[in-house]
Structures are given as structure tokens and as C-alpha cells.
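Engineer: Each structure below appears as C-alpha cells.
Any read-out appearing in this document is the output of simple, stated calculations on the displayed coordinates, not a laboratory observation. Note that the structure is a prediction, hence the values are computed from the model and not measured. Cβ atoms are built from the backbone, for glycine too; each structure is taken alone.
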Structure P
Amino acid sequence: MFSKKQIFTDEQKKQIVSAIQEAEKLTSGQIKLHLEEKCPHEALKRAVEVFHKLEMHKTTHKNAVLIYLAWGDKKFAIAGDAGIHAVVPANFWDGTKEVMKSHFKKGEFLEGVLFAIRETGSHLQQYFPHQDDDKNELSDDISEG
């Protein structure tokens, strides 16, 4: 069971980091998960704040993605950088968010997050395929606030 301050077990966090590493093998994009218990305002606005606080906007190709989850408040968002928004359709994240939402409604937080990570890697691969000289510009570790 989870403590009140933790949604994922240590083993589940390892699965998440592994999923990020696997997804990033498909794309030059950078993927990060940020967890908080409480969200002080609208989820996307908070995700953008965290995105900048983590300096995710400083990647070479401006193609970083933050998956934000405020589990205690049941809020989540996906925030992508300017390079992504310059090339993808406006509703790019809608399908991913709907599947995440359906998992979360059933209490399947790990499944929802893993789905989002895998989908993000797959989607970004179309626009930002992995290159031999790509560097991992952001830590794959989960950030928490």
C-alpha cells in the first residue's frame, strides 16, 4: 500500500524510469515525469511552471515533454516544448490524455503513466527520430515536488 506521501513504490518508480529510457531510444525528445500530491492551480499551468523550473526548455531541439501528475488532487497534464508545438497538430496529446484518464479513473496510476511515456516516445519518433549523436540532456529520474 502507498503512504500518504507516495503514489508509487520504489519498484514501480524503477519501471517508470526504465520506460522513459526505452521511449527515449526512439526519439531525440526528452521525457520526464513530475509527481506532486497537490496542484496549487490548473494542471497545465503548473506543468509549465515545473517544466521551466526543471530547465526542460533548454534542450537542443526544444523537444522535451513533461508528464505532470498531482495525484492527491487528481490532476494531470502533458507539457511539450516549443519545438514540438511548432510541428504537431493542436490536439496532439488528446488521445494520450484520454487513455491516461481512463486508467487513472480505475486507480491504475502506474499503467496510465507507463502508457503516456510509451506513447510520447512513439509519437515523438515521427517528428524527432533518434539520431546516433543524440545525448540524454535531462535526467530520466522522476522529479517530485
Structure Q
Amino acid sequence: MTNDEYTSAVDRGEWPSDPRVPLDDPFTNHNGTIQNLVLKNMTSVAALTSVKGAVRANHYHKTDWHYAYVVSGSVAYFERPIGSDFIPEPTVFRKGEMFFTPPMKEHTMVFLADDSVIVTMARNVRSHDSHEADLERVTFITPELAKSIVERFG
């Protein structure tokens, strides 16, 4: 599947089963490189910097979805059906990779390296209040479990 096929499916409201988003070959010339990430509509873009062992998310979105591009470091990404108590194996994403989270999927991220930076690109406006209104917090990955995840995958 190409980036356009993947992001077109998302644009139509069809959620691919694989969170890994394919990236097209970058454009490179004497000035450097341009890596297109998403050439579809979205409403907000945010940069998140996290320390090693940080746990982010532990929630699901009612209507929102987001792409996450790893600028530096690495992240162990977990996703499961709403209401599940199963802890799935994570998918590890490293610098230069991107993943997608659809609505109505519990998800969490454990950052595996200091100064990991991801850029998220989302459907909904991501002001604090609007973001909080669209999500439900869940117990998924605890700080104690995150320590063992960093030891295993970091």
C-alpha cells in the first residue's frame, strides 16, 4: 500500500488495520530532502518531546484520529479494542517512521529514548479543552510496566 492509498482510506473514514503508515521516497536535491508525510486534510499539528520511559495517551478518542511521525528517538506503540484488558505486543517506531491511530481504539505510547520527538497530525482541533472532551482515559500501561518495556525494547 502506498502513502496515498493509506491516507486516502483514512480520509474516507476507512481505518487501515496496520498502524504503520508507508512513506513515499523523499525528494532530494542539492538543498537537502523533503519527506511528504500526509497530503490530506487535517486540523491540528503538534510536536511532543518526551523523556525515556514517559507514558503518553492511555486513552481513546471518540471521533478524533491522528498520525504520529517520529522525528527523533523511538516509541513503543500499543493499541487495542475498547474495554480490553489484554496488553498486546507493541509496535516499535523509530526516527523517520509514522503510525496512525483511528478513533475508538485504546492506545498508549512508551518512549524508549531521551528527547524523543514526535509530530502528531490530527483530524480535530487539539486545544486542551476540545481534546479532553473527545477522549476517554483508560488504564493501559502503568509507569511500572513502562520501565520493563523500556528495558525490553529500548
Structure R
Amino acid sequence: MIRIHDEHHANVIAVKQVPDSAIPSLGIIDPEAGGGDVRRVRGMVEKPALADAPSDLGIIGRYVLTPQVFDAIEGADAAALGEIQLTDAIAALIDDPGVYAYGFPGDHFDVGTPLGMLKATIHEALGRNDMRDELVRWMDMELKARAP
């Protein structure tokens, strides 16, 4: 992402293709036509209704931002709940200096939800030699104890 930022002197946001059920919970981008892992962003909307979503590419919370984002945050209007959305500030920079989306290839968990945080924790623990075996034994025991 830093390489993309350095190449374009623009903001870079990580995105992933998301299921329809996740669209109303995420910022969604409107990418320029074409494929590839890097695409210029034409627009973005925070938590759209499925019918209003410009794509199925969700912003997943990894950013490389230019300093102009701070001025954009200062000038951003508060949303319905009185919150200032980072998505709105980044969207204000689409034309200058620009925003590029990077199709993030790794695992991603939405840790903004309790289940997402749990999945991320279990995923990490299963990848650790010092935790995996004990966690698997405990999960197996729990599943057997709760079986109908």
C-alpha cells in the first residue's frame, strides 16, 4: 500500500469483495472500470442499502493517507448519529490528490463485531504452536458437552 501511495502520491485504502449481507455495515467504493489489485476510486458511500451500493468492494480499515485528510476531517459534516465518518473525509479527496483501492489479499476479520473479534482471535490462536493443540482440545470438549 505504501508503494501505491508513493507511486500515485494519493490516498490508498484496502478493500475486499464482501457478501451482500455485509454491504450495509461497511464503506463501499465505486471503482473505475477494469480489474487488477489497484484501481482508482470514483466514489464511496458509508453503509449503503444494498440497492444503493456502487459495488461489492468493502473498505476494510487499512489506510495510507495523505496529510490533506486532516483538513477534510475538519470540514466534514456530522452524520446522522453526530459522528464524523472517515469515509466522508477520504471521499472529499477523490479528485485531489486522489484515492486508490488496493484489493487486500490476506485474511480479514471485522473486529468491529463481537463475532468478528472472536473469529480473529481463534484464527490467530490456531496459527500459534503454543496455543493450537490446547485450543483444539478445549473446543472439541465444549462441542461434545453441548451436543444435543
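Engineer: Of the structures labelled P, Q, R, one was used to calculate relative contact order in percent (Cα under 8 Å, 6 or more apart), giving 37. Name it.
Structural biologist: P
Engineer: Once distance in nm of label points 7 Å out along Cα→Cβ at positions 39 and 71 is calculated for all of P, Q, R, which comes out largest?
Structural biologist: Result for distance in nm of label points 7 Å out along Cα→Cβ at positions 39 and 71 over P, Q, R: largest is R.
Engineer: Using distance in nm of label points 7 Å out along Cα→Cβ at positions 7 and 55, single out the structure from P, Q, R with the greatest value.
Structural biologist: Max of distance in nm of label points 7 Å out along Cα→Cβ at positions 7 and 55: Q.
Engineer: Next up: Supply the structure label, taken from P, Q, R, corresponding to helix-only ellipticity at 222 nm (-39500 (n - 2.57) for each DSSP H run of 4 or more, over all residues; to 500) with the calculated value -9500.
Structural biologist: Source structure for this number: R.
Engineer: If log10 I(q)/I(0) by the Debye sum over Cα atoms at q = 0.16, 0.24 Å⁻¹, for residues 15-78 alone is computed to be -0.59, -1.10, which of P, Q, R is the source?
Structural biologist: R
Engineer: Given a value of 49 for percent of Cα pairs over 22 Å apart, calculated from one of P, Q, R, which structure does it belong to?
Structural biologist: Going through each structure in turn, the value belongs to R.
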